[in-house]
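Below you'll find the structures, each written out as structure tokens.
Readers should treat all values here as calculations from the given coordinates under stated rules, not as data from a laboratory. Nothing here was measured: the structure is a model prediction, and the numbers come from that model. Cβ atoms are built from the backbone, for glycine too; each structure is taken alone.
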Structure 1
């Protein structure tokens, strides 16, 4: 059964009541010479748009062991095997850092334990033949304005870190269209889910060029079930999921594979579609 997400009741009910009011005014009084019914129809169309955007349908959650489900609805942009080439610096490392005009400050060494995802890291694609035990898989899911924008936990576990990044320095942005690969450094929220077996999954909620608001419903220390709702992103946006490559294999089709029938990549559903299976 489709429901409205948290915070969606007021944006839907308000234009609905206004629309009905305008139409009744036009029907019985119409002091605005036909304008009232038109305004009423526009209000009802607005209410229908908001109802579609804030919808939050129930989803069947897979019971398979050792899988990672999609945290978002949308099309799979790409699937990449990556390695870390740097990380955000500590205060004592600032003098040894590299500065990037668009992505900010980086310390040119990865985390000591890359797969702990202890801070935001800079990744690059791994060339064939150079794979290692510390590589990660990344799947990027593009959420169009018409997709469900409620995000769900990819695994059962505890949120051990939730980090908000506004862009370079303290400035908000950039706000590139979410379907572009470069949008990974838009304003974003990085959330780490730790399973009972200590394995960590990184989820990056990335804002788009239109509405630029990421809304967390959970916080550090919360325990979540697989597929449980933990937040949403307004309008066009993107969600990236990183997992240790030595523990998982991706099982979805990306747009970059250019397979027949999947020009935009496979469509996945939050909480239901399996992105990775354990190996």
Structure 2
């Protein structure tokens, strides 16, 4: 019997990388997508080029050490053609698809901009990365997912999609551009559930709480301002993702279509999970 396969966006670091490793532990092979293929490659994060820790190759190595197979597919959320080509390559390589994890987000100019400053071009990029490309991947992979019993789609959303900000984005809150894109993404799984009710497809939003990322640190975010949100580790959220791959979330940790990862992780005693990516 062939191993189950997950397609993960934003898999070079953070939650995406940790989820890949956690899924490998429970018997998954993984198709990994991100812009950063090798360590040391710089990317544009909001107008500043930076080489951050993490890469597709590093994630693949951690997966393979656990006995899983990993396919590295360099692709960009702002270039949907590259993402759809990656989806096709994953299907050709593995011959099946069981889990789509729309984890990657656009991280660039405009994400932290105040309402009166964000430009139309920036909004288009944010929506391309956070809404349109995830939708294109769902459309591309849905036929293959429907062939597998109990297949799963998880869209990574945000607390910001459902709540007003307590402050401006640069002072520990969130922007209109980011939060509205995540609110749009959050509506997708409800449509999937009613449009595909009889084929066993499962679909959730995942709200990860506050996870301080390497990109946020590179942008100079004041971590003391974010302490109010009681940040979780990327490893803990990755462990929750793997648990959801094999289990239905208890109703007390889900509002309609959205699973609240910190509360579920606390219930499952996963918040102390250590990173599977090594030093």
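Here is how the numbers come out for the structure above:
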item: Answer label among 1, 2 for the case where distance in nm of label points 7 Å out along Cα→Cβ at positions 103 and 271, calculated from the coordinates, equals 2.1; result: 2
item: Source structure (of 1, 2) for Cα extents along the principal axes in Å, for residues 39-150 alone, computed value 61, 39, 25; result: 1
item: Identity of the structure behind 46, 12, 5 (criterion: semi-axes √(5λ) of the Cα gyration tensor in Å, for residues 23-78 alone, calculated), options 1, 2; result: 1
item: Entry that produces -5000 once helix-only ellipticity at 222 nm (-39500 (n - 2.57) for each DSSP H run of 4 or more, over all residues; to 500) is calculated, selected from 1, 2; result: 1
item: Relative contact order in percent (Cα under 8 Å, 6 or more apart) derived as 23 - corresponding label from 1, 2; result: 1
item: Highest-scoring label, criterion being distance in nm of label points 7 Å out along Cα→Cβ at positions 207 and 255, among 1, 2; result: 1
item: Given 74, 45, 41 for Cα extents along the principal axes in Å, calculated: source structure among 1, 2; result: 1
